[in-house]
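What follows draws every value from the coordinates through simple rules; no lab data is involved. Being a predicted model, the structure only gives us computed values, none of them experimental. Cβ atoms are built from the backbone, for glycine too; each structure is taken alone.
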Structure 1
Amino acid sequence: MSGTPMKLILTQEVSGLGSPGDVVEVAGGYGRNYLVPRGFAMRWSRGAEKQIDLIKRARAAREIRSVEDARAAAERLRNMRVKLHTRAGSGGRLFGSVSTSDIAVAVKNAGGPELDRRKIEVGNPIKTIGSHQVAIRLHPEVSATLDVEVIGS
C-alpha cells in the first residue's frame, strides 16, 4: 500500500521536490510518514485548490521583491569569512559534527543575513577543523557558496 502514489500540496520548499504551492505526486509512505507529519505538505483535495492559488499568489508577490534581496545577500555571503568555534580532539577531529543551525548562528554573529537552517546544504558532514564550503539556497534562482572556518578549542 505504501507504494501507491499520493497527491500532495507542498507548504514549504522541499529540496529536489518543489516549492510551496506545487502539487506533487509522491510514494504513499513518503507522504504519509515524512512530508505531512513534518508540515512540509498537505493532502490534495478540490477545496485545497483555492489554497494553492493563495499560496502561489503570496509567493509570487514575495519573490518579485526577494530576487534582488537574495542576490544582495548572496554577494554579502561570498565576501564573508565565517569562523565557527567548536570542541575538537587531538588530530583535528570534532566531537560530533557542525550542524546547519550552528552555521546559521555563526553567519548571524559574523554580521551576515539571518538564514533559515533548512536552506543551508552541507554536502558531507563537517567533522574536522579547517576550511569548509557550504551551499546556501537563498531563492529558487539564487544560491551562494559560503566559506566556513572551523576552529577547534
Structure 2
Amino acid sequence: MSRTKNFVITILDFFYPLVRRFMNKQTYYYIACGGGNTLLGFLLYYLSFHYVLKKENLDLGFYAMKPHIAAFFISYIITFPIGFLLSKYVVWSDSYLRGRQQLVRHLVLVVFFVLMNYVLLKVFVEVFLWWPMPSQVLTTTFIVICSYLAQRNYSFKK
C-alpha cells in the first residue's frame, strides 16, 4: 500500500505548484483524488452499461435490475473502496480515528450524499423544471463542498 500511496502523492505533488496559490495541499488532494475517482466512476458506468450489460437488464434470478441501475452498482462497487483508500491514505492520512470507524463513517456519508444527489436532481428537474445538466452541476458542486466538510470533520477528523 505504501508504494501505491507514495506513487499517487508523487504525481499529485508534481502538479500542486499549478494551484498552490488557490488552495492548500489537503484540499487539492481531496479535489484531485475525488475528481479522479469520479471520472473513473463515469468511465466504469459507461463501459458497464454499453459493453458489459449491453443495455439489457441484469437478471439476478430473484430480481431483474434495469441496466442503468446495474451499471451504477457495478461502478459503485469499484469506486467506493478506491475512494475510501485514497481518502484514508492520501487525503486524510493524519486522522486519529481507527480504520473501521473511518470506513463506516465514510460509507454512511457516501450513501447520504448519493441520496441527496437523487433528491436534489428530482426537485431541480421535476419540480423547478430546470434543465438536467445545470441541475447536476449545481447539485454536484453543493455535494462536493458538503462532502469535503463532512469527511474532514466526521469520517477522517483529526
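Figures for the structure shown
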| item | result |
| --- | --- |
| Winner on FRET efficiency 1/(1 + (r/R0)^6) of positions 57 and 129 (r between Cβ atoms, R0 = 30 Å, to 0.05) once structures 1, 2 are ranked, highest first | 2 |
| Structure responsible for 3.6, with distance in nm of label points 7 Å out along Cα→Cβ at positions 25 and 113 calculated and labels 1, 2 on offer | 1 |
| Computed -9500 for helix-only ellipticity at 222 nm (-39500 (n - 2.57) for each DSSP H run of 4 or more, over all residues; to 500) - originating structure among 1, 2 | 1 |
| With volume of the Cα convex hull per residue in Å³ derived as 154, matching label from 1, 2 | 2 |
